[in-house]
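Heads up, there are several structures right after this.
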Structure P
Amino acid sequence: MTPIDWATRPLQKYADFTGRAPRAEYWWFVLLYMVGFVVATIIDSVLGLDAMALTYGPVTILFALAILVPSLAVGARRLHDTDRSGWWLLIGLIPLIGAIVLLVFFVSEGTRGANQYGDDPYAGAAGSAAAA
C-alpha cells in the first residue's frame, strides 16, 4: 500500500472500532491530520476568521470535528494491534502522563500473528513490504 492509501484508510473505515490498525496506518493518518489542521488554520487566517471561537477559527473547528470519529477509531484499532482494549484511549484524559503512555503504546510493535482483535494486518505479501 502507498502512504496515501494508509493515510486515507481510517477515513474509509470512518467509525469502525473493530479490528487492528498497523503502525503505518496510524502514523500516516496522523500526518494527514496534521497537514489538514495546518491547511484549515491557514484558511481561517486568510479569511480573517482566526480566533473567532476560542483560539481556532470555524474552518479549523469544523475540520477537527469532522476528523474526530476516525481519529478515535484508528486509535482504538492501533491499541487493538498491540493487544490492548480501545478503552485505553481514556488514559489520554490524564494530563501529560496519559499522552506519554498512549505515545508508547502507539509506537510499539503490534502483536505478531492473530490476537483477540483479529488477524495480523501485515500478514501476506502486501503487508510484508509495508512492514519493512
Structure Q
Amino acid sequence: MKIHHIAIICSDYEISKKFYTEVLGLNIIREVYRGERRSFKLDLAIGDHYVIELFSFPDPPERPSGPEACGLRHLAFAVENTDEKREELLQKGLSSEEIRIDEFTGKKFFFTQDPDHLPLEFYEI
C-alpha cells in the first residue's frame, strides 16, 4: 500500500493555486470547475508524481487551531537541501521557522505555512 494523494480545501482558490504552483513549484495535471458544487478541483504533481488535490468550496470553515488540532497535522515534503529550499521560500516572501535537527535521525527540517495556515514541513533526505 502507498499514499495516492492528499486533498486540501482552501479558502481562496486563486491564492492557493498560485502558492502551490508558483511558490512551491508543483505541476498542474488537470483543473476542472464543478458547477453543481461551485468548486474548483486542481490536481497537482511533484514532477509526474500525483500528490495533491486542491479544492475550493463556498465558505469552508477555518482550521480549528494550530498544528496540534485533531486531524491532519502537517504535510511534509522531501528536499535535497533544506538550507537552499528555505532560502528560496524566504526570497519568495514566505516566513519560515529556523532549521532544526531531528533528534532521532539527525536530519534537517523546517516548517512554513500555506495561505490557509496549513503547516508545511520540508525535510532533508
Structure R
Amino acid sequence: MTASPEAVAMTLAAAAAAEEKLARQVLAFDVSEQLAIADVFLLCSGNSERQVDAIVDAIEERLRESFDRRPLRREGQRDSRWVLLDYLDLVVHVQHEAEREFYSLERLWKDCPLISLPATRIEESS
C-alpha cells in the first residue's frame, strides 16, 4: 500500500506553500505502510515563531483553496514552536528549527519512503 493520490497531491501543494514562506528542510514521508492513521507526514521548519505561523497559515490557505480541506485538528499554535495540522491522510509538522533538531522526526521515519518534492529554491549554506 502506498499513499493515496489525493494525499500526495495535498502534500505537494502544502510543500509548495511552505517553500513560498521560506520553510527549511521540507521533507515528506510515505507512512502508509507503517501507520493506519495517515498516508503522509510532511515535515518543515522555520527559524522563528513568526515564520512558523506564516508557514502554517500558508499551508492551511493553500489546502482550503485547492482541495476545500481544513485540518481536523490543530495543535501547538499558541506557542508556535511545533504546530501539527491533521488532515487525516496528511499530517503536517511545522517546527521551529530548535525543536526540529531536538526531536529529529526524520530519524524516526527514516525507514519510510520519501515522497519526491520539487526543489523550488536552494537552501542557504549555514
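Rg and Dmax of the Cα atoms in Å computed as 15.1, 49: which structure among P, Q, R? Of the options listed, only Q reproduces it. So helix-only ellipticity at 222 nm (-39500 (n - 2.57) for each DSSP H run of 4 or more, over all residues; to 500), computed for just one structure, reads -11000; which one of P, Q, R is that? Label of the originating structure: R.
We did not get these values from a lab; they are worked out from the coordinates using the rules stated. Not measured: the values here are computed from a predicted model.
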